[in-house]
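Rule-based calculations on the coordinates, nothing more; no lab input. The structure displayed is predicted, hence computed values, not measured ones. Cβ atoms are built from the backbone, for glycine too; each structure is taken alone.
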Structure P
Amino acid sequence: MNLIDFIQHFPDEESCETFIKSFREKTGVRCKTCKDTTKHYWFSGRKFFECSICRRRTSLKSGTVMEKSKLSLHTWLTAFMLFSATKKGFSCLEFQRQLGLSRYETAFNLMHKIRVFMGKRDALYNLTDMIEYDDCYVTVATNKSEVGPLKRGKGSQRKASVAVAAESVPVENPESGHQSKVCGYFKMEVIESVDREHVNGFIKKNTEGDIVLFTDRNTAYVDLKDIVSAHFTVVSGKESTNDTLRWVHKAISNLKRKLLGINHMITYKYLQNYLNEFVYKLNRRYFGEKLFDRLVLASIYPYVQ
């Protein structure tokens with residue numbers, strides 16, 4: 001949804017209430033007591049749903065990313081629009097300015113709530129078939145008084161380890177015979193360290209079915225035969241970057257560029273949330289203006305397929 005459409009569809013709080021009510025009725029209201037999507041009645045005077053079985057009342061915000069928030073529905077929907085409007089995203093200060101919020105902390109918390117729900121939504125899907133895997137190191141902010149003298153290289157306290165995987169299926173042009181690879185879904189996750197235990201854990205958690213895995217020759221990837229059907233390794237270099245590990249390397253490059261250009265002074269505590277936003281948009285790179293509706297759905301029902 002672009003800015004003009006948003007202004008036309010959501011000029012006030014009432015229009016936002018009507019949209020959220022309709023959206024929740026269409027997807028089903030989940031009762032917290034019955035633990036299921038049951039039939040609900042709408043009470044327009046008090047603006048809540050009531051379960052037909054146990055009579056529990058559910059507000060428009062209850063059970064969603066907006067639960068317990070004092071911000072208006074109009075502010076929340078504007079936030080969803082801003083998140084879906086650009087693939088690069090906004091800095092927190094710019095987000096605060098665009099929403100007209102008086103406190104930086106309010107904008108910060110709002111953004112990270114949405115990012116958490118983005119991660120919950122993507123957790124529903126696993127990678128399948130042929131998969132590229134690599135890892136990278138992301139610079140994070142540190143408090144020198146807490147970590148002491150900074151180390152150099154990969155072991156530095158300012159470097160966080162991130163596991164990256166991408167579905168990569170080879171295809172051939174029937175006319176020219178040219179071979180290339182089509183990219184599917186991505187996964188990114190902060191891991192404690194790049195070693196056998198954490199790499200194997202990441203692959204087990206985020207893949208399913210018979211997996212053909214492509215990696216470089218890092219010693220952390222040597223014991224994967226019990227997890228995947230086949231494991232192929234390549235020497236890191238220009239050839240592997242352009243062919244075998246093409247998509248994970250592109251994703252890593254774009255991630256670092258985004259974090260450096262938009263998000264500054266990221267702490268380790270919130271790094272996974274920034275990865276959630278980046279991967280959520282990357283996996284929906286062809287959605288266009290439909291991304292707004294998908295983000296609303298993820299923010300209301302993150303566990304529904």
Structure Q
Amino acid sequence: MKKLHLQEIIACLPKDKTRFQYFRDRYSALLLPWLVEEGALLSDVKKTHYAPLLNKQPAKQVVSQFGDGRFHASAFNQAWAEPHECFLLTLGQWGGGFHAENQTSRKGHNLVLQLNMNNQYLSLFKRCMHDDAKYWFECHWHPVLKKRENGFYRQTLGWARIDLDLDTGEALIEEIQSDWIRDARSCKRYFEREQKERGHEKYKDLIRYCDTIVKQLSPVCDEAILASVLWFLREEIGIKTIWYHTYDSGSRLKQIKYRKPPKSVYSTLPKRFCFKHTDEHPEFLMKERSYQKHVRKHDDTAWFVHRLI
């Protein structure tokens with residue numbers, strides 16, 4: 001999208017105040033009211049593409065209370081489970097550089113939705129991490145939340161890059177990524193090896209931090225990012241047609257030839273969220289000559305899509 005449109009969107013939305021609480025499989029309770037008509041027969045819903053969502057525990061608990069066999073969207077507002085994590089959503093932007101151009105579906109900029117860890121994890125990081133180890137987790141060339149002039153800072157667990165078009169009412173999730181979990185796993189292996197070979201006691205705290213991050217956040221990381229994107233697009237911006245790349249088509253379109261992203265993020269994850277696999281194309285991309293040319297060359301281009309209500 002154009003940089004001016006991107007900046008207007010960022011300026012209109014709450015700053016540093018959008019909290020997003022998440023627990024395992026919460027996406028099922030979020031999605032169902034956006035996909036199923038009020039009063040629909042549950043027996044009919046079970047025959048649809050969205051039936052797997054009903055089997056997730058948060059949704060199952062809500063549905064079990066429906067004595068009339070019909071769907072009631074408002075009841076899903078009460079869905080809850082423990083343990084849960086409280087994240088902070090912030091916005092950034094991506095684009096304008098050489099590498100950025102190679103990772104977008106059309107020329108221009110992307111909106112970045114950052115899923116940031118709460119202050120509890122920042123405090124643990126400061127207690128456990130020594131100065132010579134902090135660089136392992138600092139990827140400032142990525143679209144993470146940077147420390148602001150007023151001193152505000154949170155660590156970004158993961159982010160999503162989004163292209164959107166308000167005229168067509170569409171959004172495209174370009175990328176979902178979390179370096180923090182990956183780095184915690186890598187650091188743990190390194191710290192354990194260093195502790196064994198050198199016997200430094202300082203590595204115990206570093207290993208403890210990595211263990212905590214991997215144990216508590218890796219089970220929900222990818223789904224929390226995707227759930228927060230869907231919630232943000234529908235509830236904050238009002239977009240209900242949301243596109244998501246497939247692994248092969250997305251890699252071709254974004255010209256990713258080396259160091260491709262984890263395949264599960266563009267296959268297993270959208271399927272778990274019951275995105276529909278389709279050979280239709282985003283309307284806003286079809287306006288682009290570059291995309292028209294791409295489709296003529298690759299007539300097997302495929303997408304995932306959600307059309308929310």
Structure R
Amino acid sequence: MKILVLGSGAGGGFPQWNCNCRLCAGQRQGELSARARTQSSIAVSADGESWVLLNASPDIGQQIRSHPQLHPRQGLRDTPIKAVVLMDAQIDHVTGLLGLREGPCIDLYATPCVFEDLTTGLPLLNVLQHYCGTRWHMLPVAGDQVSAEFEIEGFASLRFTALAIPGKAPPYSPHRREQMVGDNIALLIEDRRDGRRLFYSPGLAEVGNQELRWMSNADCLLVDGTFWEEDEMQRAGLSGKTATEMGHLPQSASAVRTGMVDVMRATTARRKVLIHINNSNPILDEGSPQRRVLEAHGIEVSYDGMEITL
């Protein structure tokens with residue numbers, strides 16, 4: 001299985017266009033060692049030829065242009081992107097669908113909650129019907145159904161499982177204050193040929209026993225790296241909200257819950273990688289003490305263009 005990180009940043013990317021915080025300003029001015037990042041999305045392939053897009057970032061056009069693996073190869077108009085799977089309906093994960101409107105009809109895999117949000121509060125799918133159109137493949141994660149195995153045509157060697165996880169629905173969703181099953185999913189992707197597995201969850205509000213079991217069954221973790229601390233945004237003066245209120249588990253433990261670093265240490269995955277990194281997170285600075293902590297535990301920080309082969 002081949003994994004291509006198209007974007008590794010959280011909403012707004014890094015540096016964020018309107019942000020003059022220490023990290024964003026330092027990156028622009030060349031005062032710290034930190035890579036620029038577009039908003040998070042990855043692509044997965046069984047053969048390096050055909051790809052499934054996991055989330056559609058607002059930066060999708062730039063990301064495709066920057067990665068030759070996704071360039072057209074045959075005929076006058078072509079794309080090796082054969083399907084899109086959505087983890088949620090957040091703006092930074094779905095508005096890139098509009099950037100795919102010049103292509104063929106989009107085979108879109110999403111839960112009923114996400115489909116509802118994208119046809120009502122943020123009616124992207126209604127708009128796309130006037131361009132390329134979409135074919136909705138329902139991921140039946142709803143109600144009492146917390147997981148669903150599915151296949152994608154043309155990717156017979158890959159087994160996909162959608163898993164309901166704790167998180168937040170978008171601000172425009174009627175479920176924002178009371179989460180419903182299917183608002184947020186993770187993916188467990190298994191290569192049938194060798195049994196190797198990827199666990200992908202760019203947004204993860206909490207890791208309970210069920211989530212830990214899923215993560216423990218993976219060879220590679222590519223998970224929520226949004227915040228380092230619970231009150232990070234408050235300390236930086238960027239927001240009054242905590243990581244919990246924004247639907248993310250920070251890397252550092254607090255008095256009330258375990259952090260993502262400890263969670264990842266408790267698994268046996270060969271590769272442990274953080275993605276969806278907010279512009280406030282000090283791990284963006286490659287010379288920071290926080291990066292040394294991650295390195296000491298064998299935890300990687302994803303970057304745009306990162307390639308992983310399982």
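Here volume of the Cα convex hull per residue in Å³ has been calculated and equals 129, so which of P, Q, R was it run on? For volume of the Cα convex hull per residue in Å³, the value 129 is produced by structure R. Among candidates P, Q, R, the computation of P(r) over Cα pairs in 10 Å bins from 0, in percent, for residues 77-116 alone that gave 27, 57, 16, 1 used structure R. In this comparison of P, Q, R, the computed figure -12500 for helix-only ellipticity at 222 nm (-39500 (n - 2.57) for each DSSP H run of 4 or more, over all residues; to 500) is attributed to P. Structures compared: P, Q, R; top value of FRET efficiency 1/(1 + (r/R0)^6) of positions 45 and 165 (r between Cβ atoms, R0 = 30 Å, to 0.05), i.e. the largest, recorded for R.
The value 2.4 for distance in nm of label points 7 Å out along Cα→Cβ at positions 221 and 237 was derived from one model only; which of P, Q, R is it?
Here the read-out was taken from Q.
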